[in-house]
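What follows draws every value from the coordinates through simple rules; no lab data is involved. Just so it is clear, the structure is predicted and the values come from calculations on it, not from any experiment. Cβ atoms are built from the backbone, for glycine too; each structure is taken alone.
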Structure P
Amino acid sequence: MAETEYKNPENYTNRELSWILFNQRVLNEARDKNIPLFERLKFLSITSSNLDEFFMIRVASLHDMVNAKYDKPDIAGLTPAEQLGKLDKAIHQFVDLQYSTYNRSIVPQLRREGLQLIGRHEELTESEAAFADSYFEENVYPVLTPMAVDSSRPFPLIRNKTLNIAALVQKKHGKKEMEFATVQVPGVLSRIVQLPSEGKGKKIILLEEIIERNMHKLFLNYDIVSAHPYRIMRNADLTIEEDEAADLLKEIEKQLKKRQRGEAIRLEVEAGMDKRLLKILREELRIEESNIYRIDGPLDLTVLMKMYGLEGFGHLKNREYTPQPVPELPAGCNLFDEIRKGDVLLHHPYQTFEPVVDFIRQAAGDPQVLAIKQTLYRVSGNSPIIAALAQAAENGKQVTVLVELKARFDEEHNIVWAKMLEKAGCHVIYGLVGLKTHSKITLVVRREEDGIRRYVHLGTGNYNDATAKLYTDIGLLTCSEAIGEDATAVFNMLSGYSEPLVWNKLVLAPLWLKDKFLYLIEREKKYALEGRPARIIAKVNALCDRDIIAALYQASAAGVKIDLIVRGICSLRAGVKGVSENITVRSIVGNFLEHSRIFYFENNERYEIYCGSADWMPRNLERRVEILFPVDTPALKEKLLHILESQLRDNVKASVLQADGTYEKVDRRGKMLFNAQEEFCQEAMAEAHSAAPESVSATRTFIPETHHGI
C-alpha cells in the first residue's frame, strides 16, 4: 500500500469526538451498579469537571478557528465548523445521559441509603423551610451582591464557571414593567447545606435553592415573577505572544484576568426556565441556541464531589488504599547510599511518593550536596517539595528551578510558587520561548570521596504529592553516569543556549523524540518483514499524532503485533483491513487515573523498554520539552513488562476499541476476573510486608516478575 494511503482521513478518528468517547467511559463507571454508590457519585462528578475543561479549551479553540475563518481539515478530514457540528450533537446526548444517570439511578439509590437531596425548595417541610430561611439570613444574605439591570445599570460581567440565579422582577408600586436581575451563588460558602432531620438519615439541600427561596429579601421593592439558576462557560484558552512579552510573568497575570471575560461558549440553564429570562441571557451573552443546555437537575455536577465528602457513608465507598513503602528504600535510610547500590523503580500510587520528596529534603540538608536542579509543571497546594527547595537555597545550595508558568489552569498557582522560590534565593527560570516544559526531572550534584556524583530522578508524572496518590506513574532514581551527564545537559539547555553534541541515554522533544519513536517503530517493521520477532506495546494517555499513527499502520501491515493501552483520546482506528488488523487498543478507567507512559519494543528478542513524560500527540512531540528515558536494569525492565502485561490482562476496568470506533468492555464470560489496579495494590502490600530491614544488603538483588509469553 502506498504510504499516503496510511494517512487517508478515513483511517483516523477526530480527536475531539474521541475525547467524548473517553468521557463516556468515565460515565460508564458512574452507571456501573457493581461499583459502590459513592464511587459512582465521584465518577459522575469527574465527567462534569472533564466537560468544563473540554469546553474552555478544545471547544473554545474550535470557535476561535471558525471566527478566524480557518477551514483546514484535521487528520480525520473534518473542518473546525464540521467538528463543532458533530460535537454539538454528541455533547447534548452526553449531558442527557449524565442527568438520566443522576435522576434515575443515583438519586433513588441515595434515598434508599438514607441520604435525601431536596431537589426543589418547594418540597421543604414547614420546619425545614424555617431552618433554610434562618440559614439564609445568618450565613448567606451578608455575602450576596444582588444586581439589577436597567437604563442606569448595564448588564454585569458574569464570571466564568460561576453559578448564578437570574430573576424577572416587577415593581410593587408604579410601572409594572419586567426588569432583569441576577445574583451570584457565592463560591466561598458550601453549596451543600444539611437540614436538621429526625432519625438516622440525612437530608441536604443545595445553596442555590435556599437563595432562590429568599430572592424577595434581596429586592425588597419588587415582586419576583420568576427565578432560575444558570451558569456560563467562557473561552479560557490563553493566547500569549511570548516573543513580544518583555516579562512573561506579568503577561500571564494579565491574560488570566481575561479568562473571566472570554467569549461565552456554553450556557447551562434550569430546564423550564422562563422564556423571557432565557431570551435576555441569550441576547446579552450573544450565545447561539446550539450552545444552550437545558438541565434537568442541579447545574454543575462537580458538587457531587462535595457530597462524596459527607461523613457517615464510608460503607458506600471503596476501602481507602495507603501507598506502600518502597522495599529498596527502608525508612530512615540515606537515599544516596541506597541509590548507589542500584537504580530504584517507583510505581505510584501503589508505592509511596515519599522517596521523591525525601530525595529533595535530604539533598537540601546534606552538606555534601552542591546543587539541586528541578523542573516543576504542577505542584500541590502546600508542596513539601517547594518548601525543601526553598530550604536548600537558604542552606547555601545552588538551586535552579524551572517553573512552567503556562501549565494550563495552574498558572496562578505557579506564579505564586515562582515568586516564593525567588524570594528564598533560588534561581527561577521560565523555560523556552514558544515551548511548554512538561518533562519531569531532578538533578542533585553531590561531592563524594571519589569526586562529584550526580543523582537523578526521572518521572512520568508531576512533582505533586497530592495527585501522586491518585495518578498511576513511574519514577526512576539513578546515579548512572551517562544519565547524570544528560541531566546536566538538559538544564544547561533550559537555562541557556547550550546543546550537547551527543546524548547518552535521554531523548528530548521537540528536537529528537519524535524521530526516535519513528525509528523504533520502523525497526520493528523491518524485523517483521525479515520474519523475526517483532512486537510493540505502548501505554500512553493520548494518541493523535498522524506520523506516529501512520508508522504504526505500516508496522501492523508488515506483521508487527501492536498492543496499545490508551487512556483517553485515540485517533487510530483498530481492525481496518490491510491497515490495522494487527493493532489492539484498550482503555483502562479505574479507581486511579492512568497517567504513566511506558513503551516496549521487542527488538528481535533483545527487548528495550522506555518511560517518559510525553504522549503520542503533536503538542508533546513538537511543542513541548519532554524526556524519554530507557530502563536498562534487567529486573526493573521485568517490572515494567509485568505492568504492561497486567493491563493487557485486565478484564474488569478495560474497554476495547472496536472496528466501528466504539468501545466495549472486555468479554469476561467464563474467565477469572482480573483488575490490574487491584493486583498492583496487592503486590505492593505483599512486597512491603515481606521486606524486612535486615534483608537490605550492601548489593541489592532483584527477583524478576514472572510473565506469560507475550
Structure Q
Amino acid sequence: MIDRRIALTAALTLMLLFGATQPAWAERQKPLLMPGKSALYQRVLARPGAMLHISAGSAHALREIKPFSVFYLYGERRIGTEKWIKVGTDSHGNTQGWVREKQLIPWNQVLTVAFRNPAMQNRVLLFKEREGLKKLIQSNDQAAYQQLYQRAVAGTLDNDSPVIAIQPERHVDIQEDFYLVPIQQHEDIYLGSEQAMMLQVTTVPLKEAPPPALPKPVEKSVATPEKRPPQKAKRFRSGLVFVTDATNSMGPYIDRTREAVRKVYRSIDRAGLKDEVSFGLVAYRDSLGASPELEYLARTFVPLKEGTDASTFFKGAAALSPAEVSSQDFIEDAYAGIKLAIDELQRSDYAARYVVLITDAGARSADDPLSSTGLDEAELRALALEKGVSIWVLHLRTPIGRPNHAAAARQYRAISQYPGIGDFYYGVKMGRVQEFGRVLDALASQITEQVRSVVELERARAPRSEPELAPAPLPAADTQLAEFQQKVAKLGYALRMRYLQSSQGGSVPEVFNAWLVDRDFQNPALSTLDVRVLLTRDQLSDLQYVLKQVLIAAEDGLLSPRNFLNDLKSLSASLSRDPGEMQGSTSATSAGGSNLADLGYMREYIEDLPYTGEVMSLSLESWADWPAKRQLEFTHRLERKISYYQALHNHTDLWISLDGGPITGDSVFPVALEMLP
C-alpha cells in the first residue's frame, strides 16, 4: 500500500511538472489554414440553434452554442451524407467539439454590415446570384431596377426573379433588435460614376422568425422578410436634457430656459401627457485645475428620471446659477456637459432622446490640455448616435464672442450632424434673449406635439399599415428658424415612425446567402449600409490598451516611423481579421517582439478585405512628407479614439449579451469601422 501511494505521488508530481494531457514537447494542434494562406486560419460563425457534440456524428449534444460565437476550424469529417467540423475557441489548440457544417457560416474576417434607415434612401434589394446583380449594375437599367423594386415591395416576385428579398420596410435598429450580416465575398464595381462594392452576405437574425408562408412551388419560391406578430410596444416617451453653459455670462439665458420649460410643463399637463415627457438639466463650467473657484466642471441638477414632475424639476433648476468668477479663457469644456447628458439617456427608457446645448462659447477640443473627456466632435457624435441621441445646439453669437463664432459654429455643426437630415445648429444673432426664447419655445412645443400625436393615435389605435403622421412644422418668422424646425419635424417624424412600426413586427430576412450593392441604385452618392466590426467588451479593452502602448512607445522615441506605422497597420489588420490575436500583432507591448509586417504576414491580413481605414492606406513616404503639424493631428485622432473606446466600454446599456445573460467581457458591440484605428 505504501509503495502504491509513493508511486501515485510520483505520478501526480510528474503530471504537475510536465502536464497531464500531453508531454511538454508535444506540438499543439493548429487550426486549418485558409486556402493559399500561410498564417490566416479558417474561422466560422455559429448560427442560432447550433449544437456542440463530443464527436462527429454523435447523437448526444453537449450543449447549445451561443449564437454568433466565433470558432476556428480544426478538422473535417463526413459521416454519411453529413459533414462535421471540429471547432476551437482560439488558435492555440483549445478545441471544444464537433458541429454540423450546416450550422456554421464561414467568416474569414469580422466585418459585418448594418442596413441604414430606409426612410433616407431606397431599401436594399438582395439578389440570388452575383451575375444577376452585376448585369443590372453594368447596364445601369433604371427601368428594370424600378420594376424589380416595386415587385419586391409588393411581394409579387416570381420564381425567375433575380431578387430573393428586400430590406425590411421598418428600420431594424441593430442596437434594439440585434442582427448580424457578415460579409462573405466582395467585388469592386462602379455604380454610375461612384465607386461601389458588391457584397455577398449571410443574413443572420438573432431570434429566427418562423418560416414565412411561401407561394407554391415551395422549393423555388422567393420570400420577402418575415414579419413578427404584433407586440405590445413600449410607451413613446421623450427624454430631453438641457445642457447649459453656467459661466458668468449666461444668467439671462438660464432664466429664459426655465421659462420655456415651465410653458411646456403646463402644455403637457393640459394634454394629459405628464408621464410621457421628461426633462433633465445639466450645467457645465470649465476645468477646476485652471480655475478652482468655478466649483464644478459638469453637474446634473435634474436627473431625467425625476424630470417628469414640474416641482422636482424647478426645485433642482432653482439651484443653478451662473458662476461668479470667469474661466481661464472664453472657450469652456462644453463636451464634458454633453457627455454627462448622454450618460443620462438610457435607450430602454425613452423612444426619443435629445440633448440641447445652450452656450455662447466654443468647446475645448480633445487636444486642449484642459479637456476632461479627451473626445472631439466625431467621437462624441458617434457615442450619441450609438445611443440614439440627437444633439441640438443653440449658439448665442454674442458680440463679445465674435472672434470665436466661426470656430464654434464648425464644432457645433459637426457634433449635431444627424444621418439623412443634416445639422441641428442654430446661431442666435447677437445672442438676443428674445430670439433665443422664441426658438426654445418653438422646439419644446414641437416635441410636445410629437408625443401628443403618437399618444392620441395609441389611444385610438385603429389598425393601419401606414400611420399618416406627416411632419407639421410650426410657422416661423425667419428663414433660419423655419429651416431648423423643418429638420426637427423630420427627425420627429422618423422617431414616431420607428416607434409606431415597432409593434408591427419585422426583421432582417431569414438565414440565407445573397448579393447586394452598398449604394443606392438610383442615387449612388448615398450609402445604404454601415460597415462595422463585431468586438467583444474584452477585445475593446485590449484594443484600447495596445493602441495606447503603441502611442506611448512612439512618443518616447522607442519606435521608428516605420515601426510606428507597421504597428498601427498590424493592429488595424488584426481587428478586421482576428480581434483575438491583436495583442500579439504589434511589437509595442514586448521588447523585441515582431508585428505582422516583420513576420511578412501583413499582405495576407490586408488583402481581400472589402473595407479598410485611414491607417491601411498610409505609407511611410506619405508620413515622411507630412509636416509635423499633420503628424501631430494624426496621433491626436488616435488618442481621441482611445477616449472613445473607454466611453463606449463604460456604457453597459449599449452592449449585447448573446445568450440573454448579464453584460460581461464576452458581450458584443458592432463598432463602426471609421472609429477603429
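Looking across P, Q, the calculation of P(r) over Cα pairs in 5 Å bins from 0, in percent, for residues 71-142 alone that yields 3, 12, 14, 13, 13, 11, 11, 11, 9, 4, 1 traces back to Q. Of the structures labelled P, Q, which one yields 0.80 when FRET efficiency 1/(1 + (r/R0)^6) of positions 479 and 567 (r between Cβ atoms, R0 = 41 Å, to 0.05) is computed from its coordinates? Only structure P yields this read-out.
Computing relative contact order in percent (Cα under 8 Å, 6 or more apart) across structures P, Q gives 11 for structure P. Tell me which structure, out of P, Q, gives 0.00 once FRET efficiency 1/(1 + (r/R0)^6) of positions 111 and 535 (r between Cβ atoms, R0 = 25 Å, to 0.05) is calculated. Source structure for this number: P.
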